[in-house]
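Presented below are the structures under discussion, each in the form of structure tokens.
We did not get these values from a lab; they are worked out from the coordinates using the rules stated. Model, not experiment: these values are computed from the prediction. Cβ atoms are built from the backbone, for glycine too; each structure is taken alone.
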Structure I
């Protein structure tokens, strides 16, 4: 499930923080907290290893990095972007400007999250699978609060 994303011309800390904040807001909206056991898994890009990003993540959750040169460590993201390029390559070629590109990307992320079924999660959508998981986390958290 893609919780947060931001679209821009350069990969910088501001762009990453926008997508991170969107993801945090969505998770909090679904379960009310950010579980300390939550793991943010990243590649080793300079933005993700920066002092600001690392400290923000470690203040609320755990941080995991892919091994250098090992895209299989982040198979979910690699799969999404591979499928994105393969399944919609013809449509991508028809995009004329940045505004169309942003709308296209948002539509495809929405489709991926809410409509596209995945064999690896029992022929369910990422949204369905994530809701089941997060409800379990919320229930577990509530058990410990009483």
Structure II
């Protein structure tokens, strides 16, 4: 499981190297605590394409880190995201426009998903490669916060 701070898409190795260098210059701000709370879906719960678990806790700190990552990416010529950032953990994907069965929808809406907090101490630049067996993640760099 992971929380995406910035999706960069496919990039040439020179751009990735530049991003790695830029991420090294992010000023450490110290660890902070977050937890998982709630379930939602994109674009909506009736016809979800992605089911997600919400992120709560010190999200202000998470947004600050995300802004620093966005600046580092922009310096590496990776365009800024225009959509609102919603921190979440993807828990499922769906390849259908058919509405969810009522039983599944009511179960998702009634579940009180909540975890204990954990401490965020670092971020990782990850390469993701899609395959028929699901995504494969490879860490490219680890950065203390």
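I have 24, 31, 31, 13, 1 for P(r) over Cα pairs in 10 Å bins from 0, in percent, for residues 52-91 alone, calculated from one of the structures I, II. Which structure is it?
On the way: I: 24, 31, 31, 13, 1; II: 27, 48, 24, 1.
Computing P(r) over Cα pairs in 10 Å bins from 0, in percent, for residues 52-91 alone on every structure in I, II gives 24, 31, 31, 13, 1 only for I.
In terms of relative contact order in percent (Cα under 8 Å, 6 or more apart), which of structures I, II is highest?
Details: I: 20; II: 32.
Going through I, II one by one, relative contact order in percent (Cα under 8 Å, 6 or more apart) peaks for structure II.
Given a value of -17500 for helix-only ellipticity at 222 nm (-39500 (n - 2.57) for each DSSP H run of 4 or more, over all residues; to 500), calculated from one of I, II, which structure does it belong to?
Working: I: -17500; II: -8500.
Answer for the origin of the read-out: I.
Which structure, out of I, II, was distance in nm of label points 7 Å out along Cα→Cβ at positions 12 and 28 calculated from, if the result is 3.4? Don't skip to the answer; put the middle values down first.
On the way: I: 2.5; II: 3.4.
Label of the originating structure: II.
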